[in-house]
Every structure is written in C-alpha cells, then in structure tokens.
Structure I
Amino acid sequence: MSSNEICLYTPNKNKNSGFNMWMAFPGCEAFSLSSLGYLWMFKSIDESEDVNIERICSDTQKTELRADEIDLIGFSFSFDMDFLTIFSMLEKYAIPLKSSERNSNHPLIFAGGPVVSANPEPYREFFDFIIIGDGEDVNLKVVNICKSNKNRGKSSILEEISKLDGIYVPSLKQTRVKKLTKRLEECIYTPILSANAFFPHTFIIEVARGCANRCGFCLASYLNLPLRFMPYQDVIDAIDEGLKHTNKIALLGAQLSAHPQFEQICDYIYKKIKSGQKIEMSVSSLRTDSIKPEILRTLIAAGQKNITLAIEAGSERLRKVINKNLTEEQIMQAVEIAANEGLKGFKFYGMLGLPTETQNDIDEMITLAKKIKNKYKHFDISFGFSTFVPKANTPFQWIGRESTKTLEEKERYLKKELHKIGVKASFSSAKWDYWQAVLSRGDGSFADFLIETYRQGGKLGAFRSAAKKCNINADTYAFETYEYEKELPWDFIEIKPGKPFLSEECKKLISA
C-alpha cells in the first residue's frame with residue numbers, strides 16, 4: 001500500500017503465506033485507483049487469510065512479489081482493446097500468452113469483466129478460466145480452491161473450479177455456463193482513496209446495478225439484469241464513512257435515479273451541504289425523464305455545472321426502435337427544469353448508425369438542438385456521438401453495422417450542421433468502432449489474429465494486416481446481419497432473467 005493511499009478496510013497482515021497472487025489491471029495505476037470493481041475485488045482477497053496479494057498495472061515498475069513466486073493472476077477485462085495491454089503485461093513477466101504454452105512453473109491466469117462475460121470466445125486460448133458475471137462472491141471461492149489445491153496439477157484445480165457456477169474453463173469444453181448474478185446485500189464503495197487516482201480522493205458508491213430500460217444495443221443493461229438497488233441505509237452509512245476521509249462523493253449506477261429513495265439520498269447530502277459541510281458530488285448519469293428540481297438542487301449545491309444525458313437518437317421513432325422510450329417533450333422539460341434551477345448545461349449522448357436509422361432521424365437531432373438553443377440561449381449544450389456496435393448477448397447482437405464510409409459521412413454532416421448553430425460535437429472513431437464490433441462478435445478462431453495484431457503494434461493498420469495474414473474475414477463479423485436461428489459463439493453463456501427486447505422493425509431486419 002502506497003504512503004499516499006488511505007485504506008478504508010483492514011488488510012490481512014499475514015504476508016508470509018505460501019500462496020501468492022497478483023490482481024492485474026490492464027491500464028495505468030491512476031485508472032485502476034478509480035475502478036470500483038477492480039479495487040473491491042482486491043479488497044475482498046486482501047482481507048482473507050493466507051493469501052499474499054498485490055496490485056499490478058501496466059505502468060508498475062517494481063513489485064514486492066517476484067513473477068516466479070506468483071501462483072494466480074486475475075485480470076480485469078472491461079474494454080475490447082484491453083487484450084493488447086494484457087498481452088504486454090504477460091510478456092513483461094515472461095509468461096507465455098497462450099495457456100497451452102504455460103507449464104507447471106507458470107501461474108494460473110484468469111479474467112473477469114464485461115468483455116469476457118458477454119463473449120469469452122475470442123480470448124479462450126489465453127486464460128485458464130474466466131468468471132462470467134458478478135464475481136464478488138465466486139472470486140474468493142476460486143482463490144480458496146487454488147490455494148487449497150496448490151500442490152495438485154493445473155488440470156485437477158481447473159476441474160474443481162469448473163464445478164462453481166459462473167466459471168468457464170475453455171479446456172473443458174463446457175456446453176452451458178450460467179452468468180453469476182449477485183444479490184446486493186452490501187454497499188460497494190471505494191476501499192482505497194488516493195491522490196494518484198484519475199479521480200483524486202473520490203469516494204465512489206454503487207447505488208444501483210443494472211438497468212430496466214433494456215435498450216437494444218446496451219451490454220451494460222443486459223449483462224447486469226435484473227436491476228438491483230443498494231439498501232438506502234447502507235448508502236447513507238457509506239456516504240458518512242466516505243466523508244470522514246474526503247469531501248468528494250460519486251454515485252454510480254446505470255439507472256441511478258430509479259433507486260426508490262434516490263431523492264432522499266440527494267436530500268441527505270443537500271442538508272449536509274446547507275449545514276456548512278463542503279461536499280463535491282457527481283453522478284455517473286441520469287435518465288432524462290427523471291430530472292427533478294430536488295435532484296438538481298443537490299447537484300448544483302455540490303458543485304455540478306453540467307451533466308450528461310443519454311438520448312441516443314434524435315427522433316422518437318428511432319428511440320422506440322431501440323427501446324429508449326423517451327419523448328421530445330420529456331427532453332425539453334428536462335432542459336427547462338435544469339435551466340430554471342441554475343444548471344449551466346447538458347452534454348447529450350447519441351449514437352450513429354443505429355438499426356433502421358434514416359437521414360430524417362439525423363436531421364431531427366439537429367432540429368432538437370436548434371429548439372434548445374433558440375429557447376434557452378444561455379444554456380450550454382454539446383453532443384457526444386459513438387457509432388453502433390453490435391454487442392454479444394444483447395438484442396442487437398444479430399444486426400450488422402453500416403459501412404465505415406457511410407458512418408463517417410454522417411459524422412461530417414452532423415458536425416457541420418451543429419457547428420452552424422453553435423453546438424459542439426465530439427465523435428468516436430468509426431474505424432476503431434469497426435474493430436470493436438469484430439471483437440464483440442468474434443469466435444474461437446481469433447487467438448493467432450489477436451497475437452499477430454499485438455505483435456504488429458496494435459494500431460488500426462495492425463488489425464487489418466493481421467486479419468489478412470490469419471485469414472480472418474473481419475467484415476463478416478462487423479457488417480453481416482445474422483439469421484435469428486444462427487448458432488452464435490457465445491450461445492453457451494446463459495444470461496437471465498428477462499426476455500430480450502426486439503422491435504418489429506429489427507425483427508424484419510433479421511428475417512430479411
């Protein structure tokens with residue numbers, strides 16, 4: 001533990017254990033220290049007995065434990081391109097990339113996180129096992145099995161691990177793996193505060209997990225069903241605990257404002273601020289139709305000047321297609337409340353290339369921006385756009401992307417038209433989103449392609465060159481709209497509950 005870190009739990013002091021582990025984050029230390037899931041996983045093991053655990057990141061220069069002493073390494077895998085950094089970290093410690101090339105002297109390697117929970121198949125040759133879904137509870141079970149069976153062979157350990165729900169062992173060719181869904185009986189919050197974090201000294205509290213809206217493209221929604229809320233009193237107790245150490249609070253949740261006591265939580269913080277306590281508070285996101293004066297009052301008092309709202313599409317028609325049931329009236333009402341309460345502006349999040357999108361849908365986004373600018377001249381609005389990526393285990397997993405050329409034309413048009421009315425817009429790279437789509441719908445044939453991409457430097461040109469060299473038809477994965485009956489590489493992952501939403505328009509696309 002660094003001298004500039006504040007630890008909010010009691011680590012196990014037994015550092016002479018015969019079992020050593022690294023919890024690995026494929027990014028810099030600053031990002032890892034703002035990753036709630038990664039830190040909470042580390043905390044749960046660091047509190048347990050007879051495990052020496054150390055955090056390592058892509059920029060770790062020196063470790064307390066030597067690589068040849070490590071028995072188990074767990075990787076957080078949150079973004080599609082993380083595989084490049086994971087490969088780099090493995091090679092840094094002289095560990096072969098493929099699990100089949102490691103021997104008994106190498107540690108067991110596993111991963112967890114949204115990427116491998118939705119579709120682990122592109123990465124099946126690199127990990128000895130993969131945690132599918134919420135890993136807080138099974139994480140400890142896995143460590144205990146590895147620790148208790150340390151002197152047995154890897155195959156025996158993996159056989160034992162495979163008996164647990166939510167564990168995928170690629171070498172055992174399992175036909176069905178059930179996603180883990182944790183009951184939220186405790187409030188998860190930042191266990192380590194640090195000035196070095198990307199969000200310095202910020203105490204993050206998970207208030208809600210999952211989203212009941214189920215937008216057709218949204219992995220965060222379907223992967224985290226059902227929608228669950230932290231108990232109100234636990235949230236309040238966590239806020240009080242955090243404020244003992246910092247004045248910066250962040251509330252986290254995909255459908256944060258759906259918490260049945262969210263207004264009371266905001267009011268609790270507001271009263272503390274009004275009593276003279278200095279608090280800076282931010283929220284991960286708010287649903288547009290949940291904007292209320294009472295909530296904004298707290299955010300403004302806590303220093304928020306702008307917030308982000310996801311409207312996804314410009315027209316009500318397209319929002320219905322994707323299951324974003326949000327009317328223009330609700331958007332305008334949210335802006336009115338925000339302007340009246342003193343908020344300075346909104347950043348709207350949208351997506352280009354959604355299934356069934358037309359030019360009219362794009363023009364309606366511009367018309368909406370004009371309406372807001374004309375009615376609220378001093379209210380600052382901006383837009384951030386990404387392009388549609390079909391994600392495994394979502395209703396839109398069957399639907400291919402538009403061509404990169406068409407998407408870039410839409411981007412240029414939007415940027416030009418929004419600039420005319422004084423509205424700033426930022427865009428993700430359609431070229432990179434293309435490769436994200438390829439990885440998202442990838443399969444077990446990808447191992448050599450991923451290694452070759454890494455060997456060639458991991459840039460856009462490397463992806464293209466590696467795909468050609470390894471005979472991977474990337475366009476098939478990115479652009480093809482699959483038949484509904486097609487067997488998909490990730491079908492063995494059982495993600496429940498809930499029936500996937502698929503609009504009639506999208507059903508027609510699939511069956512065409």
Structure II
Amino acid sequence: MNAASTLTAAALVALCALPPVGAAAQAPPGQASPSKGVVVKGKAPVSNEILKVKLPRPQEADLANGMHVMVIEDHRAPQVSMQMIIQGAGGLFDPADTPGLAVFTAAMMSEGTAARTSQQIAQDLEAMASTVSVNTGATSEFAVVMASSLTDNLDRTLDLAADIVLNPTFPEAELARYKTRQKAQLVQVRAMPQFLAAERYGRVVYGDHPASRVMATSDAIDKATRDALAAFHKARFAPGQTIVAIVGDITLADARAKLEARFGGWKQAGAALPAVADPAPIGPGKVYLVDRANSVQTSLVVGTQAINRTSPDYDVLSLLNAIIGGGPTGRLFLNLREDKGWTYGAYSGLSAPRFRGDWSAQTEIKGDVTDRAVGEILSEVKRTRTEPVPDKEFLDKKRSLVANFALSLETPAAILGNYVTSRRFKLPADYWDKYPERLMAITKEQVQAAAVKYLDPARLQIVAVGDGKKIGDGLKQFGTVEVYDADGKLKTP
C-alpha cells in the first residue's frame with residue numbers, strides 16, 4: 001500500500017468501519033497529552049543474543065491451471081482460513097478513465113452468481129458461520145478472496161467461494177444500489193481533511209502514475225457498467241497469477257484435492273501478470289496547501305519518493321523510518337506529542353511495492369502551530385542526515401523491530417503471510433530466517449547514508465490541508481506554495 005492509500009484508509013474509517021493505518025485521533029486544541037511526562041524505566045531484562053529463527057516452511061504445490069497452493073497445518077482448532085491472492089486484479093490496473101473499476105468488480109462479485117442471489121449467498125454463509133469476501137484497493141496490485149470456515153463446513157464454503165470467483169453475474173439492480181452508495185460516500189469523504197491530504201499527496205508524489213489514485217470519481221462511477229465489470233473480471237481474474245494461502249485444520253493433499261475439484265476448470269483466460277513502471281522522478285520540493293476554510297486543525301503530510309520492495313536498501317530504510325516515526329517511541333511522536341503537546345500522534349511510513357514507492361510523515365496538528373510543526377518534521381529529517389543515531393536509541397529500535405517480528409511468528413497466518421510476500425517479490429528462501437540477523441547487523445553509518453540518499457530536503461513535498469487564511473503565510477518559508485480548493489482545483493492567486 002502506498003502512502004496515499006494509507007492516508008485514504010484513515011480518512012474512510014468513519015464510513016467503512018475499517019481500522020486506520022498509521023493514523024491517530026487528535027487531541028482537542030489546548031489539551032495536554034495524557035501521557036506527557038511518562039518516564040520509561042528501561043529495566044526490562046534484555047538479551048544481547050541475536051534472535052535465531054528457522055520458520056516452519058509451508059507445504060506447496062501447483063495445480064494444473066497454474067494456481068500455486070501454500071499450506072501451513074494447524075490442527076489445534078477445527079477451522080480453516082484461506083486467502084486467494086489474485087495478482088493483476090487490483091486497482092493499480094484499472095483503465096485510466098475508470099479508476100475504481102477493480103474495487104467495484106471485487107465488491108460486486110458476492111452480490112450474485114449464476115446459481116445464487118445476493119440474499120442466498122448471505123443466508124448460506126450465516127447458516128454455516130462461514131465468511132467469504134472479495135476485496136482490493138485503489139492502488140493494489142491484487143485482489144484477495146478471503147474465506148474462513150469450520151472444518152465440517154469447508155466443502156460447502158469452498159463451493160460458494162468458487163461460485164463467487166468463477167461465476168459472478170454483477171446484477172444490474174445490485175450494481176445500481178452500490179453506485180448510489182459510492183456517490184454518497186464520495187460526497188462525504190471530500191469533507192474529510194485526511195482524504196484531501198491523501199488525494200493531493202498522491203498526485204504530488206506519483207503524478208500520472210496509477211499509484212496516485214485514491215478513490216473513484218463521479219464520472220468513473222457512472223462508467224462502471226455491468227459490462228465493464230464483467231470485462232475486467234474476465235481479463236484480470238486468472239489462475240496463473242493466483243496464490244492460495246491456507247492455514248488450519250487441513251493437509252496439503254486435502255487442500256489440493258478440494259481446490260482442484262472446484263477450480264480445476266478455471267483456465268488461463270486472463271492476461272499475464274502486468275508489468276509495473278516507476279513513477280516519473282519527483283521534482284523540487286514544494287508546498288501544497290488545500291484551503292479548507294474554518295478548519296481548526298491541519299492535516300499534514302511531508303514525503304518523497306523512495307524505493308521498491310526488492311531494493312537492497314529496504315531493511316536499512318525500514319529501520320530509518322522506524323527511528324523517525326515508528327510508533328510512540330519514534331522521534332516525531334516524542335517531539336510533536338510528548339514534548340510539544342500539539343497532536344495525539346505523529347508517524348512516518350514506508351511504502352515499497354514492485355515499483356518505486358514513497359516515504360512520508362503524517363500528523364493531524366493544531367492549526368495555529370502548522371508552520372512550527374513542519375519545521376520540527378524537517379528538523380527531525382535533517383538530524384538523521386547530519387547526526388549518527390545515539391547508541392542506546394539505535395540498539396533499542398533494532399531490538400524493538402526484532403521483538404515485534406518475533407511476536408508476529410506466534411500465529412501461523414502471519415508466518416504464511418511472510419511466505420506469500422516472499423513469493424510475490426521472489427525473495428530468497430531463507431529471507432525471513434535471516435531477518436533478525438540482517439537487522440542487527442545494520443550500522444549507524446548505513447542509516448545515516450540512507451537518510452542522505454533518500455530524504456533530500458530539496459525533494460521533500462509538503463501537503464497541508466487547513467484554513468488558508470490562518471496557515472498560508474507561515475508555510476511560505478518552506479518554499480513555493482500552490483493553493484488548491486477542496487475539489488482539488490488550483491486556485492488562482
């Protein structure tokens with residue numbers, strides 16, 4: 001997920017009941033941070049030994065039609081969870097004039113098939129206590145079919161899942177209702193500063209690249225006809241690009257037989273996995289102000305283009321990102337919230353897909369300190385470029401990342417997710433086994449060099465959504481300011 005998508009997820013949380021990613025609620029103006037003054041004792045027992053892991057390998061097989069199956073057995077409970085990652089079926093591959101088509105297609109697949117109506121699908125799932133859903137994102141490279149079931153109901157759940165994947169009919173009446181909801185949602189999100197920040201940031205950092213998209217336009221919603229959805233499904237949903245990841249009370253042999261019986265007739269009718277291109281190189285840093293009159297707060301994003309997932313600098317840049325804005329121990333959080341009390345949270349994130357992604361810092365800040373907050377963010381970036389990270393902070397951050405990785409290995413689903421990532425990006429077989437060792441071997445000099453290489457202040461883009469009359473003049477000290485209205489249109493001086 002790129003940063004624009006991350007910000008959009010946060011903007012849509014109130015509408016879609018999804019947890020925000022990299023976002024936090026904001027403190028009322030003038031209210032002190034509830035955890036300000038907390039003292040970290042640092043007395044937990046710490047081992048200096050590097051974590052040694054050898055992860056259980058999934059059992060793997062290929063079906064005759066090219067579907068790749070990965071299974072981690074877990075017989076502790078009578079249940080099975082499955083994800084079908086259909087590469088090439090995500091929003092990144094929408095037609096240029098119809099952004100959102102992949103999202104519409106995925107959402108509508110469970111609204112009716114040749115054998116079942118939407119109501120029948122819902123009733124069958126409820127009767128079995130099973131779930132089946134199809135999802136993708138505006139800039140995702142893939143669609144995901146998720147299914148979960150008790151072991152006793154697995155066959156019937158897979159029957160339903162296969163029907164949804166292979167035989168969607170995209171009923172006109174259901175599509176009309178969906179489009180009405182989407183248009184209403186589009187009106188709502190345009191009133192959200194986080195959405196406006198995500199929209200402008202995506203266009204600034206990614207330009208005309210499809211990764212700049214955050215949500216369908218009203219025109220694109222109108223163009224999303226039943227025929228358009230059916231054509232996208234036929235072209236993009238193909239077995240040869242599909243990874244099936246299964247965890248639970250099942251063996252590889254059983255999983256393979258069940259999938260072959262239901263998906264064996266699914267042939268490679270769709271297109272090959274599309275290539276991806278990097279966005280055009282970013283231009284000089286600039287300030288982009290989205291004027292939202294009477295805003296009390298400012299939605300602030302500072303970022304630039306970075307790397308793709310297979311870059312040799314990925315681990316180093318991930319550690320650098322954690323130092324700057326990785327959670328409540330990141331420098332941005334400690335500065336803007338704990339020290340200044342200007343916000344409930346300030347974070348940074350690294351997006352590294354198959355193409356060149358981005359690094360960004362984000363916060364919701366009190367409007368009257370907008371320019372000072374920008375200055376503090378830029379100061380923290382500068383500090384990583386000019387000063388080595390102190391020994392204790394550096395070691396603590398590396399240990400924290402390794403500890404979080406170790407905790408994630410408690411669930412078979414997380415372990416399998418790592419191997420799905422390995423397959424998607426063609427990572428080495430022992431990539432995750434050696435992750436702690438690689439991380440602990442990173443030096444302060446490497447982190448500082450990465451900051452110099454990737455976080456060039458001359459290429460940092462600043463996006464602020466707030467009351468232009470109150471914050472516009474203060475932003476001019478950081479460079480040329482372009483002003484846009486809430487509809488995304490450039491305002492004339």
Structure III
Amino acid sequence: MVQNKGVQMLAKINTISNIGLDCQLIVVEADISNGLPGFMVVGLANKAVDEAKERVRSAIKNSGLNLPPRKITLNLAPADLPKNGSGFDLAMAVSLLLASKQINTIDKNSAFLGELGLDGTARPIAGALSLAQACVENNITELYISAGVAKQAALIEGITIYPVESLSQLYRHLIGESKIIPLNQTKIKPQDRLADIDLSEIYGQEQAKRAIELAASGNHNILLSGPPGSGKSMLAKSLIGLLPEPSYDESIEITKIHSLAGQSTDEIICNRPYRSPHHTASSVALIGGGQWPKPGEISLAHRGVLFLDEIPEFARNVLEVLRQPLEEGRVTISRASTTQDYPARFLLVAAQNPCPCGYAGDQENVCSCSPSQLNKYSSKVSGPLLDRIDIVVRVQRVKKSQLMNRVSSESSADVKKRVINARKIQQDRFRKDPISSNNEMTNKQIEKYCDLNESGKSLMEQAINNLKLSARAYMRVLKLSRTIADLDGSKSIETKHIAEALQYRA
C-alpha cells in the first residue's frame with residue numbers, strides 16, 4: 001500500500017461518495033513529497049470537500065499526531081466525478097497517516113467514512129445506509145464510520161461495521177494498541193404507529209371514514225372537500241394509524257431517504273412517514289433539488305402519507321410537479337452536473353374548502369363568493385392533477401346531535417384489521433410482481449386482475465359516456481373497484497363495487 005521513493009510517499013484509501021441513493025467507490029490518493037509546504041485537494045471537489053484540508057490538518061494535530069511540513073496532494077479518484085459533502089474527512093486523514101508512515105498497513109478491502117471536527121472527533125454524515133450497501137457491492141468487507149450513524153450502517157449484511165468516535169481512537173485501533181469493537185448487525189423491530197387522531201375521536205362523517213379506509217387499503221390518493229371545522233384535517237391525520245407497519249425492505253428504503261436528507265442520523269425508521277408541508281412550500285422543497293440535489297417532501301413521504309392541507313392555496317406550478325411522481329412513483333432531478341432518481345411512492349391526502357369563504361353548498365351558512373371567485377378558486381387544482389386522484393369525497397358539516405351526543409364509530413384499531421387483511425390479499429396477488437398495492441397496478445396488471453362481468457362492463461360503459469371519464473380515470477376506477485372487492489372479501493369485481501368506486505370520481 002505504501003511506496004517509498006526517496007522522500008516521496010504515496011498511499012491509497014477507499015471511501016464512498018453519495019450520488020442520490022446510488023453511490024460510487026472513491027479512492028483517496030495521498031502524496032507527500034519535497035517542495036514548498038502546502039496542502040491541495042484535487043478531483044472535482046466542491047467547497048465542503050476542499051475545506052476538508054483545514055479540518056483534517058487540525059484534527060491530526062489535535063489528536064497528537066504529526067502532519068509533515070511538506071507538499072501534500074490529495075486526489076479523489078475518479079477525478080471526473082463531482083464530489084460533495086464532508087464524509088471524505090476520515091479517509092483523507094487515514095491516507096495522510098499511512099503516507100507519512102505513522103500507520104504501517106491498511107486492509108485494501110476496508111473503507112473509511114466520517115466528518116472530522118477540529119479536535120478529531122468523528123461526526124455523523126448523511127446517507128450512511130446507502131453508503132454501507134455500496135461498500136458491499138464493491139467487495140468492501142470492513143467499514144470504519146462515524147459512531148453516530150454506525151447503527152444504521154449495521155443494517156446491511158455482509159460487512160463488518162466499526163463505530164469510530166475520534167481519529168485518535170481509530171489510530172490506536174489501526175496500530176493495534178486498542179481495538180474498536182465492531183457492531184452486531186442491527187435488527188429492525190417494527191412498531192405500531194400511534195396516530196395523533198383515532199377514528200373514534202371523529203364524530204359522524206361515516207362516508208368520509210369509509211373513503212379513508214379505502215385509501216389506506218389500496219394506497220389510493222384522496223381529496224377531502226368540505227366547510228371549515230368539518231374534520232378534514234383530523235381525518236387526514238387519522239389515516240396514518242390505519243396503514244400496516246412497513247416491511248424490512250420498506251424500512252430500509254425509508255431510512256435511506258431520510259438519512260440522505262440528513263434528517264435521521266442514529267435511528268432506524270420503523271414507522272411510515274407522515275409529511276405535511278405548508279402551502280408556501282416551493283416546487284424544489286416538494287420534489288427535491290438544489291445545487292447538490294437532495295430528496296424533497298414527496299420522497300420523504302415515500303411509503304407513507306403526504307398531506308397537502310388547503311391544496312388550492314399552493315402555487316399552481318408547485319402542484320403541477322406532482323403529476324409525474326403520482327403516476328410513476330419516483331422523481332428524476334436533472335441538473336447540469338448530475339441527474340438523480342428518488343423514489344416517491346406516497347399516498348396523497350389533500351384537503352380543501354369548497355370555495356374561498358368556505359361555505360359553498362353549506363346548509364347553515366351563506367356563501368359570499370362571486371361566480372368569478374368560485375371559478376378562479378376551483379381552477380387552482382388542474383384537471384390533470386384531479387384525474388390522478390382516485391377518491392374525492394365531500395365532508396359535510398357534523399350534525400349537532402352527533403356532536404353533542406358524541407356519536408362516533410369504530411376505532412382505528414378495528415378498521416386497521418380490515419385494512420391489513422385487504423393488504424394481505426394484495427401481497428398474495430402481487431407476489432410475482434414488483435408492486436405491493438392496487439394503486440400501483442399497470443394496465444397489463446389491471447387487465448389480468450380486474451376482469452369485469454357483463455353487467456360491470458355495461459355500468460362502466462354508461463359511466464364513460466355520462467361522466468366523460470378519461471382513459472386514466474377509467475383505469476383508476478378499476479383499481480379502486482378492486483380494492484373495494486378486496487375489503488369485501490370478493491375474488492371478482494361486482495357491479496356494486498364499481499358503483500361505489502364511481503361515486504368517488506371528481
């Protein structure tokens with residue numbers, strides 16, 4: 001690993017770079033030679049990587065180690081790949097210690113990841129799970145990573161994870177003075193998601209509760225429309241408590257995304273996410289991006305719920321960016337320097353008032369909006385976006401008798417049992433397909449699993465003519481009908497299932 005030609009010293013150390021959820025093996029090459037003392041980092045590094053030379057210099061000195069007063073060059077290979085972030089610090093420091101012969105040898109199948117503080121402490125980095133998985137794919141058998149994210153990295157099988165607290169601790173380990181104890185593989189223990197709102201706390205609203213149950217059962221997008229105070233937000237918050245716990249693979253996916261966004265550093269995410277961005281959010285905040293792209297709200301809601309309250313108050317151009325992810329379940333972010341893909345398979349829950357004042361169609365209050373205001377308000381959510389929403393339900397004002405007598409229905413736990421049974425039917429149905437819910441079905445799968453009898457075909461033909469359904473809306477009605485049949489325990493889609501699905505079209 002070390003070549004000694006006179007006073008020239010060269011060392012190579014492995015590390016990993018994040019490129020979205022994908023990663024690339026990077027080799028840190030350290031060269032210490034005669035010449036004017038200086039420190040240079042090359043290899044298409046951004047500002048955070050270039051500044052690493054100051055962090056590494058101070059970390060080595062404050063750890064009681066030496067940095068030779070010579071010409072130092074660090075190259076991050078391959079040199080044509082953009083590098084960003086602070087995760088290369090630890091590998092840079094180790095490469096310099098190896099080149100200066102303060103460390104004798106390093107296993108060629110090991111890699112180093114972590115940010116260094118000026119005192120030599122190892123700080124957490126983003127994307128630990130993806131980075132550890134990339135190590136396995138590149139035949140790395142040992143990963144030395146900041147202790148703050150080591151538990152995440154230990155989720156991956158086939159690699160030994162060493163939690164590093166500081167550069168001095170790592171140095172003592174590498175020279176054999178004091179060994180770092182590797183972590184055992186982390187096991188995910190799914191936990192029941194306790195929703196902020198239980199369905200039993202919502203009085204009345206039986207039709208809306210049924211719609212929420214359907215949305216949870218088949219992962220169908222839903223729009224709740226009703227006057228202020230009718231319970232739209234409570235219904236949306238209760239939905240997360242109806243969803244089954246994520247599987248092992250889903251927990252890995254969720255944790256990867258949140259780790260990459262820097263929102264989770266030391267825990268494994270065992271619950272489905274619930275994201276509720278404010279209506280002032282920009283399109284970049286929603287779908288992700290930036291100079292060095294990061295996941296947005298729709299990716300952070302992957303395998304969970306994205307709640308858009310007061311959806312007409314969002315800027316129209318912001319809402320329009322949802323169209324492709326709702327259809328494809330992922331988003332592609334293209335920049336001049338890079339193109340990155342992020343998964344975005346979320347359940348969209350939107351809520352709105354029927355008009356700007358909120359009382360259009362209300363039996364107890366008079367709407368004060370002019371026809372032009374109503375048209376402007378309704379046009380804020382475009383037809384193509386509404387076409388991608390499977391369930392549109394009117395949330396009526398709660399009756400006084402139901403409110404005063406606290407008339408409620410079954411709890412979330414009771415409804416969740418039916419949702420889990422319906423999801424189990426879908427898992428069995430799609431065991432040979434790369435999907436997990438009815439809403440993800442392609443046209444080919446709809447043709448296979450949503451066969452209609454003659455009366456069903458006749459009803460759908462009438463609906464297409466009378467409701468002017470688009471081809472997309474027709475397919476979505478079939479998907480929702482399949483979910484209703486699953487909840488009903490029916491192997492075939494009956495006319496009553498199609499009729500109920502049609503009543504939820506916008």
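Which of I, II, III yields -0.76, -1.08 for log10 I(q)/I(0) by the Debye sum over Cα atoms at q = 0.19, 0.27 Å⁻¹, for residues 421-476 alone, as computed? Answer by label: III. Structures I, II, III were compared on mean count of other Cβ atoms within 10 Å over residues 93-100, and the highest value belongs to III.
Assign the value 1.37, calculated as Cα Rg over 2.2 N^0.38 Å, for residues 173-356 alone, to the correct structure from I, II, III.
The read-out comes from structure II.
Computed from the coordinates by the stated procedures, all read-outs in this text should not be read as laboratory data. None of the values given here were measured: they were computed from a predicted structure. Cβ atoms are built from the backbone, for glycine too; each structure is taken alone.
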